[in-house]
Structure 1
Amino acid sequence: MQNIFKILLFLIVTLKAFTTMAQERNIQAILTEEKAHKALAEIEENRMEAANLLIRIGGIVSPSGAEHDRAEAVAAEMQKIGLVDVHVNEAPNVIGTIKGRSGKAVVFVSTLDDLTTVAEHQKAAGRLPYIENDRVVGPGTNTSLTTVALLTAAKTLIDNGYIPEHDIVFAGVAEEETGLRGMKHLYEEYKDRAIAFIDVLGDGRSISYGALGIHWWKIHAFGPAGHTLRGGLPNINQAIGRAVDRILQIPEPQIYEDRRTRLNVAVLNSGSVFNHKPETGWFSLDVRSLDLKHIETMEQKVRDILEDVTEELGITFEMEAISNTPPGQIEGALDSNLVKTAQAASRFLGYEPTMSNAGSANLNVSIAGGTLSIGLGGSRGGQRGFADEWADIGVMQRTAQHVFLTAVTVANAVSE
């Protein structure tokens, strides 16, 4: 008799959960539930636990292209808190899941890699980050704040017995700084069943729902080498300098400012000694816009400039494509349940989010692929890329709360 009672009770609870899942959830309804407030309070109460986790994760040297150690550490934490199907793939991305029943997925994304300068500062520091008042101080903490926020939200969902209709996927992706390569790998893995991607960059003080096109190029220069005493011309550095000067005068960024049209040369590289002119060199080119036609126009003008400089100086150039992320806008995104949910979560946390259709991070990949996506932005701390980098613990906890609310709503999760 007792067993029959238990079975009936289980069926009643399950039926109630499935009935709730069939209805679209919204944050206003979720915030009437005592369990949701309990979960949000737990996130705040566990701030020091999260801060110490940030010390461990952020303290791992993880420059773009060498994220494996950090990925393995995040995977271990995912397994510890109870995520399933945890794995580190060849990207290396780290992925863990709270299973649903629909076969669809809501994918939350954070970045695993740091700037090269961060890795250099980590090595020079010779110590792990540390807690100072309401900050975790040390290189490697700023970017990893979002990964720890995802882990905190995931733990809170599991500890409070939330069962989603759709899989809730938590992913740390590699090589965000070098062409969104980890995100491209993740998108290929989930594009056929993801109903949304949420790129977590902060606590939602800003929300992006569209994407800039971003093209990165490495422009190589080739010319005759030689000792200073045997004549200085032609010299690839003169050609690089002339080309860069003209490229930076291309007018589209000023004409189409409203379309977030941008062009930048950030890196110049050639030569190694004072008394010998180099045979090769290169410079970087970063071209961006909401409109692909502006990107293509600027790139053609760059090609024309390079041809002109070659004719004038006899130095040849070759453009090498490093990364190509097309722009994207999802029709109706601003009025979607995903965006409205993110806005409501930000307002609950105490701020009116600024809205943008010009994201430029991991979300670009999924938006360009046609999948509804947003980026949660906001300042994570300060001095990113410097030796005295720091992360704000309060921001980390609010980011976790935002992820929790968005996950419960968009993945249609109910508590047992």
Structure 2
Amino acid sequence: MLYSKFFIPTLREDPHSAECVSHRLLLRGGCLFMASSGIYSYLPLGLRILNKISNIIRKHMNAEGAAELFMSHLQPMEIWQKTGRDKDLSEVMIKFKDRKGRDLCLGPTHEEEITEIAKRYLSSYKQLPVILYQIQSKFRDEFRPRCGLIRSCEFIMKDAYSFDADEEGLEENYSRMLDAYNRIFKECDLSVVVATADSGVMGGSTSHEFMAPADIGEDVLFYCSKCDNYFREQGCCDKCKNDLNPKKMIELGHVFKLGTKYSKAQEAYFLNKEGKRCPFIMGCYGIGVSRIISAVVEQSHDEKGIIWPNSLAPFELNLVILDLNNKELLEQALEVEAILRTEGLTVLIDDRDEPAGVKFNDAYLLGIPYILILGKKFLNTGKFELERRKTGEKFSFSKQELIKYLKDDY
């Protein structure tokens, strides 16, 4: 991909609206456009990162036998009235009437709608268990949007729902989702803490949160540096009696054992082995997909810009051409790009007519894992200069050595 043909509107100065490191760097790095407070567009770089996160989630959800669907953004208020959550979430729901006078809302979450789907199509224990999930936008009229994608009015979630015939089935699916979440966050190269949590307006008997340590977090856990454990309550450590230190956390995922809260309220029943009508035993499993972008930047950046992990980077290699007047350099760049493309690696070729300083500043800002330099040194020695963005390590490779190194690293 040629930089000159792509759309990467980087900014030289920090936006005045930026509230934190991730917000500042995502706007400066051309990943997001802020349409209004709490409302963002994903520009091409941001969309590539978002798609990588979504595909990681899909891979691990599909591995657990979950089936993907896509529910409506618009929801009739009558299904919310069945559970009483039209009142519980009234302050954040975006509600309106259509031209026919129907009361509608933009979905802030989808427990009610998925229960209606199960009610319609699942009628027997023989069809269970079922896990359905989606990756979709949610809408909430936040009182105070903050920190870019951390708390916004429109955001992207992965929400999954399990339907079981009994508590044993729910326990098995809940455990499988916990394992899948650990794998997802590990592949996203995120440091996370799993903690028991309050079920809140979601309801149910048990819930766990997956939280990423970060200075902009709205939640607080208490950390024991001696035994590396986190606690909900401040008191010395239960295990070693060491003093605890508060640490701010970003909530990235939340899983719930819903039980029969929704199925009973919405009269969603199936026939068990004895032919008796029973409410579905449900679980709910959410991940803040868009929040992962900000959390990764909060945990992985330096004074120069973002440092994307290999798994999420919009491109694997940023190839900087320092002398555009030399056709040999562009030819070599295109040849390397073609070879790496056959290996499944993507290359951003910086072919802009800009000073070297501008190109390097943008390369560090964008945070692509590797920066490859084609300039006078290559013309003199035939060696490629490669820099690893995360560590600053520099290498000098022949073309064959370069290809092998990148293939091995990815």
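For the read-out semi-axes √(5λ) of the Cα gyration tensor in Å, for residues 276-323 alone, a value of 25, 14, 7 was computed from one structure; give its label from 1, 2. Provide the component values of the computation, followed by the final result.
Working: 1: 25, 14, 7; 2: 43, 14, 6.
Computed on structure 1.
From 1, 2, which structure was mean projected area of the Cα convex hull in nm², for residues 52-299 alone = 17.6 calculated on? Don't skip to the answer; put the middle values down first.
Numbers: 1: 17.6; 2: 14.7.
Computed on structure 1.
Which one of 1, 2 has helix-only ellipticity at 222 nm (-39500 (n - 2.57) for each DSSP H run of 4 or more, over all residues; to 500), as calculated from the coordinates, equal to -13500? Only one of 1, 2 returns -13500 for helix-only ellipticity at 222 nm (-39500 (n - 2.57) for each DSSP H run of 4 or more, over all residues; to 500), namely 1. 25 is what came out when relative contact order in percent (Cα under 8 Å, 6 or more apart) was calculated for one structure; which of 1, 2 is it? Here the read-out was taken from 1.
If distance in nm of label points 7 Å out along Cα→Cβ at positions 156 and 284 comes out at 2.2 when worked out from the coordinates, which of 1, 2 was used?
Working: 1: 3.5; 2: 2.2.
So the calculation was done on 2.
Rule-based calculations on the coordinates, nothing more; no lab input. Source: prediction; values computed, not measured. Cβ atoms are built from the backbone, for glycine too; each structure is taken alone.
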